[in-house]
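Structures incoming, each one as structure tokens.
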Structure 1
Amino acid sequence: MEFMKKVEEISKKVGDTASNTYNTVADKSGKLIEETKLKISISDKETDIDEIYEEIGKAIYTTYKSGEDVGKDFTKQCKKIDKLNDEINEMNKKILFNKNLRTCENCGETIPLESKFCTNCGEKQKPVKIKEEKKVIKKDEVEVEKVCPECGEVCEPTVKFCNKCGHKF
């Protein structure tokens, strides 16, 4: 009987260790996948900005050739660029967040996420807020995981709240 108890204890420890290892690997791979997706999105948005710059150039020249004032025509295009730049900044913020880092709002230095003061300039830091991405899932696509925008925890796609910090999805 004693032998069987020891075998059960060892089996439980091995199982727990395997489970913990799996969870750690799943979390890290989920964050790596999210970072890769964000970097691809950043690249796509930078390409969109380049296309808008080209459109602006063509529009300026066309407007100029027609003898019109070029001032108001470009507000719309510039607002598109501002929006894309904001989205890129938010994605970069998420990448840093997943690495437990942040950027000082005062000097731009990369610092640990939990820092209350910047190690470079000494400025007091505000809590990091990550904008939640509105994700549209098409009928033929299956959502395999949710990543919490508050704490970065990888959760099951069916959950309504993050199991680590309680954030409502």
Structure 2
Amino acid sequence: MVSFRQGKKPNIDGINLLVSILVCYPEIGTVSYEPSDDALHFSFALKEVPQRSVYETVGSLIKESILTYHSLEGFSGGRIEIFLEGQGHTAFFHIIRDVRSISQGEISMISTIMREHFEDILIVDPDSQPEDFEFDLAAHEEAIDHMIGTLKISRVANRMIGIREEGRVLVFNK
């Protein structure tokens, strides 16, 4: 007798959140949701390992900007972790943020800072922005805020990771 085990249903809002983040922000290489710490993990791929002083300056700027953003929005606290991982001539700039205090505006701000400071070495998906991107961007940004709100209310049990591959966005449910 053959028996099939039915797995947990994937969380559609969680999947759509990762897809929308990667569609809106082509400079983000991967984004994952970690249920164990209820956090989003962002990775930005760099063509080379930046000097330590540059990494530390940008990391401090991002952290200070997030804290200022939170202050303006009336938030306090929140998990902010920033670290650099080098692999040969490539580097991955990682940012971990808790779902409880993150917002679409903050994700946009982080992406802008990364673009401005690592413009020459930041790996950006060249096929990610269609001609009518401005219209799509507004819809995706609104969807991101909605889906983050949903994650704040109902925790997702499964780990999810969104990646880019050959101009496509893929999400895996682990």
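Of the structures labelled 1, 2, one was used to calculate distance in nm of label points 7 Å out along Cα→Cβ at positions 90 and 122, giving 1.8. Name it. Computing distance in nm of label points 7 Å out along Cα→Cβ at positions 90 and 122 on every structure in 1, 2 gives 1.8 only for 2. From which structure (1, 2) was Cα extents along the principal axes in Å calculated, if the value obtained is 62, 39, 34? Matching structure: 2.
Work out which structure the value 13 belongs to, where relative contact order in percent (Cα under 8 Å, 6 or more apart) was derived from one of 1, 2. For relative contact order in percent (Cα under 8 Å, 6 or more apart), the value 13 is produced by structure 1. Assign the value 23.8, calculated as mean count of other Cβ atoms within 10 Å over residues 18-25, to the correct structure from 1, 2. Comparing all candidates, it corresponds to 2.
Identify the structure, out of 1, 2, from whose coordinates helix-only ellipticity at 222 nm (-39500 (n - 2.57) for each DSSP H run of 4 or more, over all residues; to 500) was calculated to give -19500. The correct label is 1. Comparing distance in nm of label points 7 Å out along Cα→Cβ at positions 42 and 82 across structures 1, 2, the highest figure comes from 1.
Every number in this text was worked out from the coordinates using simple rules, so none of it is lab data. Just so we're clear, the structure is a prediction, and the values are computed from it rather than from any experiment. Cβ atoms are built from the backbone, for glycine too; each structure is taken alone.
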